[in-house]
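In structure tokens below, several structures.
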Structure P
Amino acid sequence: MRSVTNRPAGRSAGDVSRRDFLRIAAGAGALATTGGLLAACGSSSSGTTTTTTTTTTPSGRAQRGGDFRVGLIGGGPSDTLDGNNWLTMPDYARVFSLYDPLVIADVQNQPTLWLAEEISPEGSASSFIIKLRQGIEFHNGKTLGAEDVLFTFQRILNPKKPLEGALILSPIDLSNSKVLDKYTLRVAMNKPFASFVEQLIQPFCSLILPVGWDPKNPVGTGPFKFQSFTPGQQSVMVRNDNYWRSPEPYFDSVTVIDFADQTTVVNALLSGTIDATGQIPPALLSELKSNSSLATVVARTGGFTPITMRVDQAPFNDVRVRHAMKLLVDRPKLVEAVYGGNGIAGNDVFGITDPDYDTSLVRAHDPERAKSLLKQAGHNDLTTQLVVGPIFLGMVEMAEVFAQQAMSAGVTVSVSNVPYSTFYDSQYLQRPFSMDFWFANPYLAQAGNETVTGAAYNETHFNDAHYNSLYVQANATLDSNLRKELIHEMQQIDFDQGGLIIPAFYDVVDAFTTRLHGYYPYEVGGPVSNVQFRQMWFSK
């Protein structure tokens with residue numbers, strides 16, 4: 001599953017000096033706005049590239065008005081409006097409409113202060129001062145204050161019910177954190193946390209809820225206000241006329257609609273039932289490009305759909321088996337078969353857009369070596385089941401291509417394609433061999449989500465004491481060179497021992513009515529301009 005972010009070349013937030021923290025505030029306006037149905041379909045480099053068939057944004061100012069309808073894959077009875085504890089793609093769109101973060105990712109995934117006016121470290125990053133923008137109101141009229149930020153951190157870190165960002169924010173020492181005045185909070189740390197701002201780029205960690213937040217009446221400071229919500233179907237939100245980034249937002253309302261599969265959602269777009277969608281399969285893209293009333297955008301991202309092997313269960317508890325499974329993948333062919341070439345090959349290490357990514361780690365397709373390793377491990381004729389679902393673009397197709405390629409080494413992989421609701425049942429994160437999806441994150445942020453012991457989404461159950469120690473050290477150091485060395489050592493462990501197979505980093509392919517403007521291709525990997533609906537508008 002998940003959330004959000006990725007980064008272009010340049011320094012990571014953890015390497016930003018105290019003076020640079022102040023400069024980040026100047027970038028807070030960087031995201032200002034510029035101005036026939038289908039049947040079911042069958043089955044480089046790391047720099048950002050974008051191709052588009054969009055029409056040019058018309059001259060003149062952005063216009064208010066209109067009811068925007070966006071269709072996204074996924075959702076079900078567990079859908080939520082909880083800004084600190086969400087899961088699905090439709091959830092992602094809802095929470096970013098209702099709430100604002102302290103720090104947001106810009107189109108190139110650089111951290112940009114949002115609700116925060118300043119975040120600066122004290123001493124050796126053993127505490128941070130957060131100063132908020134003044135005069136921002138929640139939907140119920142309450143003024144945003146430092147106590148709301150502290151409440152949000154307390155909610156995420158509640159030891160009786162820790163939420164998704166708990167491990168990532170675990171260095172925070174709540175007992176010694178203190179509201180200094182209405183708009184200023186000192187966040188104490190129980191150990192230096194140099195990557196604090198970089199970690200806050202994740203919505204799991206910094207979407208701010210008011211003190212006393214009520215799930216029955218969810219209010220935030222976001223561009224749209226709650227009107228109605230039916231889990232598994234849709235949510236309706238209306239414009240927040242008191243939004244702090246006036247004249248945003250422009251739409252009168254936003255309706256987020258859940259869809260079960262890509263073909264259904266594309267048909268809805270072609271029929272005019274919705275105005276925009278993402279995750280367009282290659283087989284459907286040509287039809288959309290030929291429709292003069294629609295625009296399409298392909299954006300390079302650092303998002304990925306990993307194949308996950310539980311390292312604590314046979315046969316994947318043997319590192320030789322894990323290594324062999326990684327060698328089975330012909331990555332360029334998989335990118336072409338699954339994404340129609342709209343992506344780049346991966347090498348089993350996430351964080352490709354992080355400036356500290358180790359580009360020397362390259363995995364070649366080597367079925368003969370895979371056979372040898374499996375023989376050594378006593379699995380000459382390995383048979384296993386890979387559980388997937390129609391959760392994200394290309395997931396099922398990737399599983400099928402992987403199964404075909406595995407045959408070259410005598411490995412039999414049966415693909416179990418389960419419904420969305422089944423995929424996210426009690427067995428989610430427990431299956432020995434499965435898949436998931438991720439948007440792009442800075443390397444340490446992703447590790448805190450996925451591979452460090454105790455991470456909320458440790459699909460592989462990876463548990464390596466040295467790796468965990470490196471994570472703590474890298475998060476703590478203000479020395480950018482040392483930090484890079486520590487991260488490279490972690491990535492080497494991922495490459496050699498980890499339970500993730502990352503064959504590719506996908507491109508995001510979105511489609512929308514040509515009446516829609518204010519769209520930007522984000523590197524993070526989120527659909528429909530990374531669900532930043534506040535900056536979009538309709539031409540008349």
Structure Q
Amino acid sequence: MYFLQKIMLLFLIAFALVACKDRPDKKDSMTITADTEYYLEPYRPQFHFSPEEKWMNDPNGMVYHNGTYHLFYQYHPDDIVWGPMHWGHAVSKDLMHWQHKPIALYPDSLGYIFSGSAVLDKNNTSGFGTDENPPLVAIFTYHDAEKRKVVGSGFETQGIAYSLDDGDTWFKYDGNPVISAQNSTDFRDPKVMWHEQTKKWVLTLVAGDHAEFYGSKDLKEWELLSEFGRDMGAHGGVWECPDLFKLQVENSDKEKWVLLISINPGAPNGGSGTQYFIGDFDGKKFTSDQMDAQWVDWGTDNYAGVTYSNAPNDETIFIGWMSNWLYANKTPTSTWRSAMTLPRTLSLQKNDDTYILSSYPIKNLDTQIDRRPKKKIELEPGSMKNIDFDHFNQSEVRFVTTAKDFELTFKNKKEEELVLTLDGEEGQFLLDRAQSGRIDFQKDFALVAKMPVDDLPSGTYEVRILMDQSSVEVFLNGGQYVMTGQLFPTENYNSLEIANTSSDMMRVFDFELGRVKRVW
């Protein structure tokens with residue numbers, strides 16, 4: 001018996017040594033629970049979508065059907081860096097809580113499965129389903145990596161697939177590809193919508209430096225209708241991930257068309273970004289009088305965003321990939337890489353002769369926030385106020401003010417800090433993450449991002465800041481101005497310093513601080 005007890009004791013000691021060998025350093029509060037609880041690894045977002053493991057980039061195939069929001073996405077199941085693309089898949093009832101599903105689309109002999117969209121073919125125009133069970137149809141880009149090595153063009157084509165069981169099982173069309181362009185490179189990212197006036201499907205894709213529009217009656221046979229943008233907008237890099245949709249101008253009975261175009265590189269703060277055009281579309285041609293490039297988000301980490309098809313109540317819901325190709329493959333995560341932005345509702349306002357596309361978090365987010373009572377803050381010129389909170393890396397800060405010069409500094413005990421500055425004299429808002437934590441993985445990550453804010457109201461306006469474990473999203477004046485950035489502090493921020501940098505009294509109304517509940 002003594003011998004058996006001794007053997008058991010040696011076994012338990014050995015097991016404990018193995019279990020402790022890779023135990024995170026207790027000094028780093030962000031890693032204490034790593035690998036012991038679901039979705040609690042270092043920097044793991046707690047209320048944003050991220051894959052369970054491995055690499056993710058662009059949102060794809062976003063469609064609502066039978067009470068469910070489908071999110072497909074670019075996915076590499078074998079590594080945490082970009083590789084042969086698949087379509088990952090997740091579903092949600094509220095766009096906050098997500099259920100992971102098996103991979104939806106795999107590469108085949110025609111190539112990798114690049115970005116695209118999905119629609120509910122409710123009238124069964126494709127013939128893939130029935131009137132009683134209309135199909136979901138996915139439209140995506142095939143990328144032939146082997147062909148690309150041999151020839152300089154024609155290696156990207158468009159294919160389709162369909163599902164008759166609410167997106168669980170997909171069948172690729174035997175007639176793929178449905179659109180080819182022998183002389184084009186970067187010919188990809190089809191986004192499809194139903195155009196009611198002409199009773200046909202309209203597909204928007206990009207071809208290097210411009211967008212192209214195609215029409216179809218059945219999602220299988222397509223004709224080129226027109227193109228747009230060779231000499232308009234920003235052209236610092238390749239155009240990608242287009243989206244065309246209609247919005248009603250707020251406080252008006254007028255409707256305008258919006259065209260989103262992502263570009264890499266060429267964004268205003270470096271690397272990847274998404275521009276938009278406001279104009280008109282007659283079923284064949286998109287036109288715009290817009291002279292200057294306009295941006296959906298001025299931060300460095302909102303790219304390839306598109307909107308939901310068939311969303312309830314005709315809402316226009318946008319989700320972007322929360323990263324930047326400057327450093328996307330290098331961010332300091334281990335089991336997974338990348339997250340999506342918060343889902344946002346898009347709206348259109350008119351200010352004098354300019355149309356403004358605003359984006360603001362969906363209303364369902366409010367159900368996830370436990371807020372403290374509102375309070376009023378007044379600061380003399382040059383003074384500051386410090387607010388302590390244990391959960392700034394899972395928080396909402398929200399207030400109304402008239403101030404045009406102030407500084408918000410989020411800090412932790414290691415003196416890492418995120419600084420947000422409104423500079424009224426220069427008419428700009430700054431997001432400074434140069435001392436925010438881990439910044440050593442890429443030289444451009446520490447650059448200060450700038451956003452022009454010349455048209456902030458002269459009276460009161462709202463400031464809303466949402467911070468997760470590795471990101472911050474800033475919304476000014478109901479989403480008129482937006483910035484998104486990734487962050488990698490080595491421990492939670494636990495202090496907020498509000499500084500009045502003006503020569504006038506700073507008044508903050510309805511200041512609210514809340515903890516955002518985790519959704520996993």
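Here, each number is a calculation from the coordinates, and none is a lab measurement. Note that the structure is a prediction, hence the values are computed from the model and not measured. Cβ atoms are built from the backbone, for glycine too; each structure is taken alone.
Which of P, Q yields 2.2 for distance in nm of label points 7 Å out along Cα→Cβ at positions 379 and 395, as computed?
This value belongs to structure P.
When helix-only ellipticity at 222 nm (-39500 (n - 2.57) for each DSSP H run of 4 or more, over all residues; to 500) is computed for each of P, Q, the one that comes out at -7500 is P.
Please state which of the structures P, Q yields 23.1 when mean count of other Cβ atoms within 10 Å over residues 259-266 is computed from it. Of the structures listed, the value fits Q.
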